[in-house]
Structure I
Amino acid sequence: MEIAIPDDYQGVVRQLACFSKLAGHTVTIYTDTVKDLDALAARLAPAEVLVLIRERTVISDALLARLPRLRMISQTGKGAAHIDLVACARRGITVETGTGSPYAPAELTWALLLAAARRIPREVAGLKAGGWQSTLGIGLRGRTLGIWGYGKIGQVVAGYGRAFGMTVLAWGRAGSLARAQADGFETAASPEELLARSDALSLHVKLTPDTRGLVTAAHLALMKPEAILVNTSRAELIAPGALAAALKAGRPGFAAVDVYEDEPVLGAAHPLLALENALCTPHLGYVERDSYALYFGQAFDNVLAWVAGLRVE
C-alpha cells in the first residue's frame, strides 16, 4: 500500500517503535504543512491510505475529489471533525479513528499554570541575560481553580488542583456539573460566576458549532486582574481577538495558551506572541512519547486490519 503521513512536524514518526508495523508498505512522511489545495492534492495524490496526525490537515470534499487512489484514512486519536465523513462515505473511503488519553494534555495544562503563576519563563530568560529576580508571582494553594468543561481532561486537572490545595469550581453542561458534584467539587451557578470567582481558569470544552466563540469579551472582562486563563483545548472556543484585547485591558492579567486558530504558527505571526502577559507553547498538549505510541500504534493497527480485510475479500 502507498501510505502518506502528513504534518510530522518534529520528524519523529519513523523513530517510534510501532512504525515497524508498516514494514512492507511504501510510506511517505511529510514534516511540513501544506494548505494550498493544489499543492496538497499533488502531494497526496499517490496515496491509497492516509494516516493523519490529529486535526493538522483538513480533509475536505474538494480535496477528496482530487485523490482518486485514496481508499482509507486512519486518524490518530478519536476526533474527526476535520474530515468530511459524508464525502468519504460517498466515495467509499473507509475512515477509522482511535482513542485518546487525558493525561498528557492535563499535565501540560498544569505545567502552563505553574509556569504562568510563578512567571518562570520570564525569570529564566532574565537569569540567562545576567539579571536576577524581577517579578512577583502567585502561589496556587488556597486560590480558586475554575474548570470549564468537566470531561476526562477537566477531571484530571481538577484532581491536580485538589492536590495543590486549591478550591475547584466547575461549570459546564448538566453532565459535567453532575460529575463534578459527585467528585466532591463545587459547581458554579453560571459561566459568569465561574469567571468572576476564578483565580485560574482552565478550558476543557470540545469544539463544536455550538461552542465556537463560547467565551466572549464580556466573559473575559469579568475576570480578576491577577487571574490566569489557561487554554489547552481549542483556540476557537474564545471569540476571535477577544483574548488579546482582554490581556491588553488587564482582565485577565495573564494567559497561558497551547492552541491557535490557524496552525502551525510560524514566524511568530500571532498577536498573543507579542504580549508580555501571555505564555505560549506550540500545541504540545498531546505531543509526548507515550501519547504518540498510543495514537500511532492504534492508527497503524487500523491500517493493517483494513488491509487484512481486503485480502480476505
Structure II
Amino acid sequence: MHQEKGIVVALAKCGDYDSSCMGETIGRLFEAIGFRPGRGLRVLVKPNLLAATPPDYLSSTHPAVVRAVCQYLLHSGAKVQVGDSPTFGQATDIARTIGLTQALADLPVALINLDRPKYVRLPSGSLIPISRLAIDNDLIVSVPKLKAHRQMRVSGAVKNVYGCVSGIRKPVLHFLHGDKGCRFAQLIIEIWQKLPQSVSLMDAVTAMHTYGPVKGEPYPLGLLAASSSPVALDSAVYSILGLKPDQVPIWKTALHLNLPGTKLEDLVFPLEVPESFDGKGFKTPDILDCESIHPLKTAAHWIKRHTVG
C-alpha cells in the first residue's frame, strides 16, 4: 500500500515500568521513526526531573524509561550525558531521590546539572540563559513526562526543553510571561528552535492528571511515544486526551506559527494509532493559574539552596 509522506509519530503500548520488554519497546519506537544515532555522537538525554515528590515521583520521567533510552544510545556508540535544570534544587539530587542515579549506576553515563548559562537572543527579543551543557551537544534526546500543568494545561515534549534554561531566570520567566499564555508558549518554542537537533520519547505509561506539574494524580495511559518532532508528538498525544489546540497554549501557538506537526492529518503512525489508547478520563485544570510561580518565593528557594547553614 502506498504511504503518504508525513511526520512520523510512533506509538506503543506499555503497561508498566517493570516490564522486561521496556528496552525492546523503546528500540522499536526509535527504529520506527528512523532514529539510528551514529558512533561517537555527543548526546544529552534530557528527562523531566522537576521534583522529588513522594511517594510515586509522578512529576519526573521514570528511571526505567531513561535507562532504556541510554542503553539504546550506548549500544549505538553514542557518548551520553543525562541532565536537567529543575526550577528548584539540583538535577543530581532529584535523580538520587527518585532512583535514577541507581538505575544508571552500571552504565557509562554522566548525570549533570544543566548550569553554565550562555545568554542567547531569541527572535522575540528575549535574552535567555541556556545551558552550555545542552547547547554543546550534537543531539538532544528529550524524554518528557506527560502531565497536567496549571499554567500550560498540559505538559509534553515541547515544554520539556524549557529545562535547558539554567539558573534562577527560569522561574522568573514563568512568572513574567505566565499570564500571557501564548507569549510564554512562543518563548518555549523559540528556545527549542535555538537548541541542537532533537528527538523526543515521551513517558506516558503512568501520566499525571488533575493537577500539575506536581501533586497530581496517576493516570494509567500505558503509552510510550516517539518522534523527531516534539510538536508532532505533542499533537498526537494531546489528541488522545481529547484536547484541542485552543485549549493548549503551546499547541495553539505552534498552529498559529504554522509549524509542521500541528495538524493531525499531517502525521503518520507506523505502529499503534491514537485510537488504540484511552485518554478520555485524563483531567486537566479548568482554569489556568497564571501566577503559580512568584519571584519572592523563587528568591527564598534560591537563598535556601545556596546558603550554607
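Values in this text are rule-based calculations from the coordinates and carry no lab data. These numbers come from a predicted model, not from an experiment.
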For 15.6 (mean projected area of the Cα convex hull in nm², calculated) the corresponding structure among I, II = II
inquiry  = For relative contact order in percent (Cα under 8 Å, 6 or more apart), which structure out of I, II has the highest calculated value?
reply    = II
